[in-house]
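What follows is a group of structures, each given as structure tokens.
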Structure P
Amino acid sequence: MASKIDSAAPTRIVDWSAHVIAEIEAYPRRPLHEASQVGEDEMLLDIGPFSGAFIAGLLQLAETVVWNGTMGVTETKSLLGPIGPTAQGTELLTEAMLGQFGNRPFSIVGGGDTVGFVQDRGLTASFDHVSTGGGASLELMSGRKLPGVEALENK
């Protein structure tokens, strides 16, 4: 969470189910009710560490992953390192797809923002297939006909 998309903007984690982060930060006091609420001036900018860990764990069971869309706002540059403050979830799942936690599934990456993130990290060659066609790739994989491809086939 943050009130604006900015490298220097303060961020915080909102955990709706377990309130673990808020309880750790507030201990021994009880966390404020607001710790588990999205403020009127705040935006959800990334998945949290619990969601990221859950999905990364699921990727350990996958044979194939089709990735279309980042988990957060990956365009925000970091003040402290290579990963911006709202791209932690995307980075965690990238690590999982590339086998850092064991399993390395066959991976297809599609879509402009996702490909941009992968390219900025210098990881394009680490994935099995990378395409800027996000929505179109999904349409094609689902068996739908693409008007542009049909027009070419009819020529």
Structure Q
Amino acid sequence: MSDFALRQAAASDASWVAELRAEVMRPDLERLGRYDPVRVRQRFLTGFRPQVAHVIAVANAEVGLIAVRPEADETWIEHFYLRPDHQGRGLGEQVLRWALEQESEGRPFRLNVLQGSPARRLYERHGFVLEREDPIDVWMVRRAARG
């Protein structure tokens, strides 16, 4: 496992994270016949809210981003990207654990992942279950613990 640090994202992070998103999502999007090099970047740039996002760093190198977006009835984990050379080493587990420890005020956590993405196993290990799916996306939920 890697020690990691987080910093609040800034609007200036948008470009490099859009490139990271395109790199990380390309294999799954190509497998699903949905890869469009412009659209994959534009969807991120259009929806990026730095105020709910954190840049993930390992050994002072920026290697990813996660956004935890609270809504009225739920908290969304979105834009969770790690550079491929940092995947499969436990870093995603650590960062997801951090995200799930954020105050959700009893709201369930939700996210979506592409069909067939190996990331789905990570989310399932952390209590996420299938909520609904279509041929492209899988929506998952982790219900709030009842106190």
- Item | Of the structures P, Q, the one that -0.41, -0.55 was derived from, the read-out being log10 I(q)/I(0) by the Debye sum over Cα atoms at q = 0.11, 0.13 Å⁻¹, for residues 22-109 alone | P
- Message: Given 1.0 as the derived value for distance in nm of label points 7 Å out along Cα→Cβ at positions 46 and 70, which of the supplied structures P, Q does it correspond to?
- Response: P
- Message: Between P, Q, which one scores greatest on FRET efficiency 1/(1 + (r/R0)^6) of positions 6 and 62 (r between Cβ atoms, R0 = 25 Å, to 0.05)?
- Response: Q
- Read-out Rg/Rh (Cα atoms, Kirkwood Rh), computed value 1.06, structure in P, Q: P
- Match the computed value 3.6 of distance in nm of label points 7 Å out along Cα→Cβ at positions 38 and 54 to one of the structures P, Q, and report its label. Q
- Task: For structures P, Q, calculate FRET efficiency 1/(1 + (r/R0)^6) of positions 30 and 134 (r between Cβ atoms, R0 = 41 Å, to 0.05) and state which one comes out highest.
- Result: Q
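Read the figures in this text as sums done on the coordinates, not as results from a lab. This is a predicted model, so every value here is computed, not measured. Cβ atoms are built from the backbone, for glycine too; each structure is taken alone.
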